[in-house]
Structure 1
């Protein structure tokens, strides 16, 4: 049990984990409330997809540029600013909804604003994890615990959100989310962080952006992992956007059913993240990514065929676990192999692959669902994820060969005299470097 939570022995990370756990629960309350509000106002799956598109499309265009600035700026200060702006965005959403004047236009504008904030916040948050962890051996555990935190919030947030919507309406969900940001701001300000002074880099934006792009495009492990994540996010993740339509039309439920479905997916994701947190090594994560991708695709395909609420709730944990294992394992490998001076930019491309492609997927899912129905759209996404897994499987041996020297150089693998790779002292035994 101690090894499962070993990253929490680092004070700054412990503060970060506590504040984010509270704030992310509020974020998931807002997500379910926003989806239900849009669907209640319009009854349109197309507009559900459009709102999802608006909230995430800024990341697609801004994340690479944001990554350059994350490598230039003090990441702690960036997080303080982005969290404060997120508080104001949620407060505005709450005020408009509680006043009874909210429109889809308002939701679209505020979603775009949050997308701009997230384009800077997400790569800064991912890169800042390394700063909080004093022992590099605890980094994989910290990344897995981050995923556990996110998905624990996915369990708590939607269930609370569904109950709040049914009892009081969406406005109170947005207000609770705004208040939750106070917790993360308090923990960020309580950290003991040495100010980072970086050399001025004015006028080199394009050169630094190009350096980050050349790294992720030319280095096969980074390129393959990011492409796989982009494909899975593009085709698979939009199932969450269509969940209100599935809950209402396919399964004949209401906001409580939507909460149950989101909670089931989050429970599976939390289980997958905790399983990763229990691993003591990055060794073998390449195979883990393959298994997670295939499980996610198969889970989506099975979910799309269900017409029973209880059966759907039973299937979704498998899909949630599959995606989270893929997402967190990709993050861990990238954080392990990347050079520190490129970390912000690489994590920005990771953000773009994960969140930046999702708006295109949300828009595509909305259009397809309007024509062929939400279940068929989700089924198509599951099949696409299975195909992406097969593509990745063919490239996995080559990735291992390129990653192994980096792991040896950084002490993750040690070579015996005959050249056989062995896991370094604090790691689990395993075969292959990825």
Structure 2
């Protein structure tokens, strides 16, 4: 995992460092200079323009300039405060953006690099280091060198796009206090349980309560996601409805009544290891009491998605508990909390996790997974291909299957989001549909475990 710290947390880490500021600046400048040399393919005869501000971000840039000159580059250092908005810089081989760092607030219209590649120091100037927000004039970098840890603004759009290729440089700061991390393939591989040689289908059995008249597809996609993510046995129940031919033939369909189905589910859960409630369930008010009771009394880890979240509403904290995983998109978040997530999505996910005493996966271009203790994990494997109907149903199935295999709720939700995102990148660049993810998931697992 790669630690992620907010600008405020980074400032505290800086203050607690045993080394003086000039030592840290020298280390940062060296890291910037090395990345610049890599982008330039050498220094001799190259022309570099460094746009430097007045703070430590500018000092990092000036130190890098000194090192590049020593290596034979011709370097100009320009005062960021004296450059006009959009002012075109002279012809050069590289622009180093060291104007403003993670603490910048407001709008910044960067000078025009004139076609030269741009290397940003810590964060592209004009990008909010906490949220990733940026005005249209912010720096668009080809690469960014950030120090000690990632910053949230590098992981949330538009900052994620404006940062280009991000390198985290170790400058000797202690980030062990970080409570947020970006997960990678090694983390997911380490969290996936090994399948025992002597096993059977009930060891990872999952019950899915999903679907309603006209919404059989959501139930089928959730079931398919669960199967492809390792569930040994999938039972599907659609209150008062037949899920139809869309459901995979390997899924066992058990009928439950339209109203009052909570008793049937709770009485039959003893052999199951996880439960999913909500995809395509419908918003009939008569269904809500059953959702409330099943989520509250479920003895196994329970994913609540889609219409299940709508049924919980702003009373969510009355029914959820540490075995519950909530997977809202922004609209569902608002139904649960009474307001939108806002720009600070990490804090938004943590707030819902505290309210619900549960694990939360806040969906978005950069999913945020948080637990009731304040831990947060981020995922950046997916892209805009996931913005199509039904992909969230597949995600709930993946998470449910991981829970059924004994993965801790925070890790199950984060791994599910990582796998879901990676599967999307194996599908078509245009025209991906949710069922494509089911075909791509086995290849993702094979790659991880190969």
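Which of the displayed structures (1, 2) returns the greatest value of Cα Rg over 2.2 N^0.38 Å, for residues 21-188 alone on calculation?
Structure 1 comes out on top.
Name the one structure among 1, 2 that relative contact order in percent (Cα under 8 Å, 6 or more apart) of 27 was derived from.
1
From 1, 2, which structure was mean count of other Cβ atoms within 10 Å over residues 13-20 = 21.2 calculated on?
It was calculated from structure 1.
Could you tell me which structure in 1, 2 was used to calculate FRET efficiency 1/(1 + (r/R0)^6) of positions 269 and 365 (r between Cβ atoms, R0 = 25 Å, to 0.05) as 0.80?
1
With distance in nm of label points 7 Å out along Cα→Cβ at positions 37 and 53 as the yardstick, tell me which of 1, 2 scores highest.
2
21.8 is what came out when Kirkwood radius over Cα pairs in Å was calculated for one structure; which of 1, 2 is it? Intermediate values should be presented prior to the final figure.
Details: 1: 21.8; 2: 23.4.
Traced to structure 1.
Which of 1, 2 yields 6.2 for distance in nm of label points 7 Å out along Cα→Cβ at positions 85 and 293, as computed?
Numbers: 1: 3.3; 2: 6.2.
Going label by label, the one that fits is 2.
When helix-only ellipticity at 222 nm (-39500 (n - 2.57) for each DSSP H run of 4 or more, over all residues; to 500) is computed for each of 1, 2, which one produces -11000?
2
Quick one: distance in nm of label points 7 Å out along Cα→Cβ at positions 261 and 397 came out at 4.2 when computed from one of 1, 2, so which one is it? Could the numbers behind the result be given before it?
Numbers: 1: 4.2; 2: 1.7.
Going through each structure in turn, the value belongs to 1.
Coordinate-derived values only; no laboratory data. Treat the numbers as computed from the prediction; the structure is a model and nothing was measured. Cβ atoms are built from the backbone, for glycine too; each structure is taken alone.
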